[in-house]
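Asks: These notes open a run of structures that come right after.
Each value in this text was obtained by applying a stated rule to the coordinates, not by laboratory testing. Since the model is a prediction, treat every value here as computed from it, not as a measurement. Cβ atoms are built from the backbone, for glycine too; each structure is taken alone.
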Structure P
Amino acid sequence: MREFIIVGLPNSGKTMFTLNFAQYSGTKNIDVTFRTYDGLISCRHFTIDEAKRELCSSAFHKTRSLQSVILKIAVGKTTINFKLTDTCGLTPQINHDDGIRKGMAQTINFIRSADFIFHIVDLSLLTKDYLNNPHNIDRDIYNYGVARNNYLLLANKFDLQISRDNLPRLTSAFPQANVIPISALHSNGFKEVRSYVARNI
């Protein structure tokens, strides 16, 4: 089964994308498998709305470990399962919380084994100075992803005017990326993401 990992800064929209893409794929109830950095695996059953209430938050680092859902997609006359895995947000600073540090380390380690990388960037927060900084986390993810050739850049919050204005800045800063503008909150751009998944599983 192919696995698509979702990475990015904290609060970039990774968990909301995961849950709304599951819903877009026809899922009303989901089983979320949690995999902690120390190897503990557990599973919980949610409706999509329940999962949003419990797993999404405006607070940084609500997600501290791998959270996976198995979804189905129709490819021709065949239905194929694939795994979509949400991760702990990455930051350049060393966090004071040991659990968050280990969650970020788990994310970085897991990127190496995932079949495909979905890199979510919050378009509304981009600045010219940030994009020109060669040492920011988004640039590190981009450089690794394009080298692997299994990488898709999801430009989130495209429903906002400031984000639409920032899109040319993003595509200029990351010229080798395949970029799909999305709204994780409103499920915009999900048709294009779904097509990418279907081509690659």
Structure Q
Amino acid sequence: MAEIRFVVVGHHSRRHQAEQLAWSLRAHLLIDEGHHGANWNHRRALEWANEQDCRVVILEDDAIPVSGFTDKAADWLAQFPDDLVSFYLGTGRPPQYQREIAGLLVNADRTQGDYISLSKLIHGVCYSPPRSKLQHIVSKWNNTMAADYAVGEACGGRVIYPCYSLVDHADLPTVERHPDNEPRTERRRAWRLA
């Protein structure tokens, strides 16, 4: 099995849970000690990932990995070495994608598929960019976008979402100041868990 490394991006107000998650995965930890925001911290994670000689999985401090997460993630990354893979597919946010996701999941069930693909990364909870595109992602980074959209936009191509997510989302009050200033009141949990 190919080596995989993990990096956790966290906010100082969630330091304890970020440290616990990083410890559980033997992950590198990047804490935002100020209020720089998710875009800034995800870019730091991608820059760190670009310095590694293996595939990297990036997790936010409110990700809740399923049992056997590392082995399951390794299997998916071996299957999709050249794709951006998201290990979280969530309900509620962003609302404009929920109907499409529901239809894609029904279709995957009908055809016995185990993943869906979208043209965007719509969650930053847990994802892994392909090694071959990391330099491009860092160089094309848009620091005005939400972190998940910035990753997907810079990476380009499809995003693979396993039908059964490998992490859930703790759905805590947001620490991010979102550019749209919209409150995050929808339930933010995985559609399905592995």
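Asks: By the measure FRET efficiency 1/(1 + (r/R0)^6) of positions 56 and 128 (r between Cβ atoms, R0 = 35 Å, to 0.05), tell me the structure among P, Q with the highest figure.
Replies: Q
Asks: On to the next question. Which of P, Q yields 18.1 for mean count of other Cβ atoms within 10 Å over residues 136-143, as computed?
Replies: P
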